[in-house]
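Input: structures, listed below.
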Structure I
Amino acid sequence: MAVLCYATFPNQKIAQQIAENLLDRKLIACANIFPGVTSLYHWENKLVQDSEAVMIAKTVTQHENTILTLIKNLHPYDTPCIIFMPVKSGNIDFLSWVQNEVSG
């Protein structure tokens, strides 16, 4: 089953380095990186506003644990946002391409 991996990073450079690592390992089919996203959250009892980069990567459920571990190991945050969302439906040709890219 196809899934989307959503993760945030302190900047575009780190997001791109991690995306390239995942692509080189054939763990994801592609990644979209959105730089300059404003994030608001509470951390250590303070309201924080940061500029971050968001990565949305297309993959399959079989790679979730490996991707999670790899991102956590390479990520500079203590508690990085890394979540997986199932793809309910979509362009079957694209979803087949994702499956073919990450199986191997």
Structure II
Amino acid sequence: MEKTDIKRIFETFFEKYKKTEGDRSSWSAFWTEIVPGGVLELNLTKCPKGTTFKIFVDKKKVAEVLGWDAYFTTMETVAANHPGLYDPDKIFSDMEFVV
């Protein structure tokens, strides 16, 4: 799936499912993907410092990055370190389906 499509889908998902972090200056939405190889959680947060992504594998934070470029670079590493866990075609097709 193209990066522009991933960004569009995740942003749309965020707008539909975002929840405030309490003070109404930070908003988050997350997606959990469960596959035989483990559990991947993608958390998109928008706050005064910008768009932040927190990536969890099997409930352990493996990365926290700022901005879309860093997200795409980090997810290449996550995919290499955890084969079969991150399938952007499946994840973002499923995400698009629920919005």
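Read-outs throughout are calculated quantities, based only on the coordinates presented, and are distinct from any laboratory measurement. This one's a predicted model, so the numbers in the text were calculated from it and none came from an experiment. Cβ atoms are built from the backbone, for glycine too; each structure is taken alone.
A few remarks follow.
- Origin of the value 1.8, where distance in nm of label points 7 Å out along Cα→Cβ at positions 37 and 77 was derived from one of I, II: II
- Source structure (of I, II) for distance in nm of label points 7 Å out along Cα→Cβ at positions 29 and 45, computed value 1.7: II
- Mean count of other Cβ atoms within 10 Å over residues 53-60 - highest-scoring structure of I, II: I
- Structure responsible for 12.9, 38, with Rg and Dmax of the Cα atoms in Å calculated and labels I, II on offer: II
- Structure from which 24 was derived, relative contact order in percent (Cα under 8 Å, 6 or more apart), options I, II: II
- When helix-only ellipticity at 222 nm (-39500 (n - 2.57) for each DSSP H run of 4 or more, over all residues; to 500) is computed across structures I, II, the figure -10500 traces back to I.
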